[in-house]
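See the structures that follow.
Here, each number is a calculation from the coordinates, and none is a lab measurement. Because the structure is predicted, anything quoted here is derived from the model rather than measured. Cβ atoms are built from the backbone, for glycine too; each structure is taken alone.
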Structure I
Amino acid sequence: MNITDPRIAIVGVGRMGANMARRLKDVGATVAAVFDNRRGVAEELAAELGCAAPGTLAEVTAAADVILTVVTDDAAMRGIFGPVGDSLLSGAGGRTFINCATLSPAVHGEVAAACSAVGAQALEACMASSIQQAREGTLYLMVGGEESVFRKVGPILDSLSKSLRHVGGIGEAAKVKALVNMVMNINTAGLAEGLGLGAALGLDLAMLREVFSQTGANSRVLETDGGDMIDREHDCYFSAAHAAKDSGIANDLARQAGVAVPLSNATEAQYRKLIDLGRGELDKSAVAELTFPGRAGF
């Protein structure tokens, strides 16, 4: 498959999906259609890219050979692949679906089975990156599904990523992604506590961040979130609501496996507290608002 050959559609054009669509357009792919429940968002992006903004999911499937989905959660995924009513499965024979959302492994399995039943193919391509990487085509993608399907859509995946890792069958990539986000969220909550306690002790936080960076306290989130925590800049790249959802997926897997994950449970509780305070739309760095002295009331 050449990148210019298949007609590509993107379902779910929020911050990640829209920038993936722009990236595909930049590299010469045929972006045929974009779709979002927020019709105005899809129409605006379609005008920018010079493609269609179908009004139904069935029309999306008719317009494309390969459909990327970037939706929010299990319920949204089940909604677009429904067995009745408007659905991406309508007329989907011969189509390939690349499902990029962070979902439970079970739902990825359900969707793959539903696709197979109508003569379509599915991959999961879980993303461990953010908005800038989506726009630049430097996502880190963990892919689950049949090797032959992975190879077939390789040019599309290559154009979106700096690195591809085929980790096994359907559901395996979702497990890996859940663990990636579980550890990332724990690190983020831990950094918020360390910096918050440093502030309470009257330490110079710039100095503290520098010391952290040179010791065992270092982490990727120190670089991405540390300054934002101190400066209270929580413009959203990865929301607190998504952090809660993803930690919840990992914690469900842990319960199923009979493994205790007290740190991850506590981290999920922190992010759910932000949601309860009406702050779930803020970036995950906003967990620092719960740990720095004097900030709990926002």
Structure II
Amino acid sequence: MSSAMSEATLGGRFTFPGTPLTVQRIGYGAMQLAGPGVFGPPSDPDGAVAVLREAVATGVNHIDTADFYGPHVTNQIIRRALHPYPAGLVIVTKLGARRPPDGSWQSAISPQDLTAAVHDNLANLGLDALDIVNYRAMGAIHGPAEGPIAEQVTVLADLQRKGLIRHIGLSNVTAAQVAEAQAIAPIVCVQNNYNLAHREDDVLIDDLARHGIPYVPFFPLGGFTPLQSSTLSAVAKQLGSTPMQVALAWLLHRSPNILLIPGTSSLAHLRENLAAGQLTLSPETLAELDGIAAAATAVKH
């Protein structure tokens, strides 16, 4: 695929602020390459390798991962599939959790934990330095929780000075935590839970956009419980696309600083996700889709 073609179809390009790193707006999230529950190896490792290779061959140059996926599994698959990495590929990883043998998710945020996690990511990805490392605050069950993150960001800033990390991002954080981190080191991206039905971060997204900082929604398709909406289904039918493609296209239209990292272990779903960049949504369609969040909020309350 020519670069002009992939730029058009993958939502255009975006440069992380203060860095030479420019990516297509539709990237790929590696979480689903691990086994069930993001634990252990996948049933089809060759299939996982094929998905990564096709993503990169199609023009994707932003891959999101974490060494606690598996643990170690997704990074080892990325290395097997893509190393030596093509020029311009940006691999973003995250720290802040560990997966003990029982498969649970545990917080791992001490300076020792974070430092060890950087070295694990380097070893399993086969890199000398990590492009971007997100500190993922564990927060509450349903999203971010206020609380200091200065100690953890300071550890990452120290590892950055040592040359092990090039740039620092944040995940699962509040606006106050973003400001706290920015006082310690430049923050090049924020990754939070956001999609058509889950829009608590609208104000934060617009604020980051004014500063040229990308916002990367995790669970862009609703996560483990996929987005369900009669409006979404009706719009998709009208456009001759799938509900998930419309949900991704809505995110691209929502703000120019949104970068997508939909994940899948299926080639068919990968192709479907990447094709979302070709959907154009009219102002009327966008207004209709904007009503979904209001309906979802009404249900919650």
Structure III
Amino acid sequence: MSDIVLYTIISISSLGIVLSVILYLIAQKFKVFEDPRIDEVEEVLPGANCGGCGYPGCRGFAEACVKADDLDSLFCPVGGNDCMTDVAKVLGKEVSEKDPMIAVIRCSGSPEYRKRTNKFDGVQTCAIANSLYGGDTDCPYGCLGMGDCVAVCKFDAIYIDEKTLLPVVSEKNCTACGACVVACPKNIIELRNIGKKSRRIFVSCINEDKGGIAKKACEVACIGCGKCLKVCEFDAIVIENFKAYIDYEKCKLCRKCVLECPTGAIHELNFPPRKEKPVIDKNEETKRETEKVEEIENKTEVKIEDKTETKDN
């Protein structure tokens, strides 16, 4: 009996040793080396795991940075230029600064301008509503206002205004991660250059219907009239599919297009108020001109009299 127990122990022990050796050899054969710099890069990243960089979380972005030959095509929108500078220091690479971005809402169709024609009586999400019908107004392109963009934002940078029923972006909190852009089924949210002194000009409408139809559905819709295109001196505006678009890289913020837009579809943000030209009364202006003429005539008469007296003397 004791021999059987002894043989069993020896057999099991031998089998365990053999299997351990086999597992060790397999582990060495298929061992994956991980660059220790990945951990170092991940430490300097903000850890938001928002996916705004285009990679699955900060770990994935750190791996991409380590494997990349240069960092020009990589950017962390949450950490910004300071974060990318730290990443470059860890990797011993150079990185160029990029202009900060911000999300903008390209729809101004509040109930004041875009009348509600029906009510969606279903699950209150933009994704589901958009898959079932065009929306609760006559504009099939406008914001649905159910807050899918708010739900995905991790930085409390966007909320739905109770009066306009439209999303509002907080410039202070927005990191341009792009989560709201992906979540919006109507594609009305766009990432744009934040601009000098946070000043931006953009067309707040994506309606692709012809002018008359678009204007009937929403009073502040872009009607593709082309007036903005004619006054732009920098080729920053294009008209496609009956709507205007302003290229923020070419736009010089002259604001001529804003004044020219007949529907108010072009928005200007964070600009100082325009100086109003003083209204001049035509009667008053005529009176002043008459007084100037009389003054000149009086001076001329005085000079003639002085010359006459001089000759007589």
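Some points to look at:
- Structure (I, II, III) behind the derived value 1.77 of Cα Rg over 2.2 N^0.38 Å: III
- In this comparison of I, II, III, the computed figure 12.9 for mean count of other Cβ atoms within 10 Å over residues 121-128 is attributed to III.
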